[in-house]
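I've put the structures underneath this note.
Bear in mind these aren't lab numbers, they're just calculated from the coordinates by the rules spelled out. Computed from a predicted model, the values in this text were never measured in an experiment. Cβ atoms are built from the backbone, for glycine too; each structure is taken alone.
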Structure P
């Protein structure tokens, strides 16, 4: 347990919400990201874990110590490696139906072999290929999870990936996954920008009903507020004006554009 205590930063936000942070820059700084944030919602009858991290250290012992004998639901916000690496530790994982097939296969982490960080050698025990969870369950827009006093609704917010979701609670907490966060922000090809902008507008509309209290992104600082969504929308719409200053990043196979509040990583493929 000592290694897990070193790796996972546990932050109690309130009586029902705990953040679990991993330092992604210590795995591979080439992803231009400092932290990954996992979130644990603890209700009266059960608990819900949002993402399982990069899989470098076992996360289940940490979760078990936090929830006791409560039933646990595990949800992936999307299929990327830094969010699903610990899936194999859990008997069942939920993900959007568009990406369910992608996490039934082993997670190939061979691209990390030449990271400058020696800690990635921990993946050698898996031969840089982490097995999936034995059971994958599909979720979709509008699905709900009842933790007792906590209710969580699934929102389909594609753009960062084809099956990205956000989660919204009856306490006004919005978990955006990688759909919205400050720092290095990974985008699809330019022609697909309207998809992510549409997802952001969908989340912004929650504020119109005065339902949104806090935003908890899966990377970098938290909590945030509606300004994260509006700044991100405006920044994406401004990329065309900044396109001439883009720089190529061969490792990420992307264009990098430094904006006022975000570093945009625009896919070339």
Structure Q
């Protein structure tokens, strides 16, 4: 799976958040304005791009930007060590979005994190595995993450929805420091606003065989990037550092878009963090 953000996407997001003009970014990169614009458009750096000064200007890590230009990708993850966790990716409106289904293999109790665009693939897995669908956790309320919420609730009227939004009914709102049990699995949550005001990261522990924790992060963090934060970039970075990067390096990171990664890989390679 390709990274969610190209180099051009990262530069555009950073330039917007830091209120940097294309002319200033081009000068820092040692490029003409036209060459820099093409770089942002295609994600392909022209020969001679000065990643260090460009990163300094845009508050990005220049060497990590250069590493991505040379093909850095997170190491593939073997999901078989987490029993059970499945990624369900749906497509719509020129993008794909990830939902994550977890369950206890013994009790068959299950929880879903976000819904993606369509309910069908999720409902098929619930039925095929004979799962008891207990909880539907929302990382944030942007439309691509909740498009199938209504249909899944119609098909599973007993499922309990939990969200960080203050716009949902009171009984659906997450209570600070609350914990949820999905059979032997434990789900806790921490606020990670920045990309979205109601952003939440969920931490899942209790996996059989002592598998590392899992964090479902929505768009707070991607493999090699972050979700767009515009004027909330300092807050977005602070919450990733304070709530996600404090987890053990082996912690599996499940982002809303793009490939899976780990805390250790992102701390070492993500250009948004210096």
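Quick notes on this one:
- Comparing mean count of other Cβ atoms within 10 Å over residues 141-148 across structures P, Q, the highest figure is found for Q.
- Structures P, Q, by mean projected area of the Cα convex hull in nm², for residues 149-260 alone: label with the highest value: Q
- Each of structures P, Q was scored by mean count of other Cβ atoms within 10 Å over residues 85-92; the highest score is held by P.
- Set P, Q, criterion relative contact order in percent (Cα under 8 Å, 6 or more apart): the highest-scoring structure is Q.
- Entry that produces -5000 once helix-only ellipticity at 222 nm (-39500 (n - 2.57) for each DSSP H run of 4 or more, over all residues; to 500) is calculated, selected from P, Q: P
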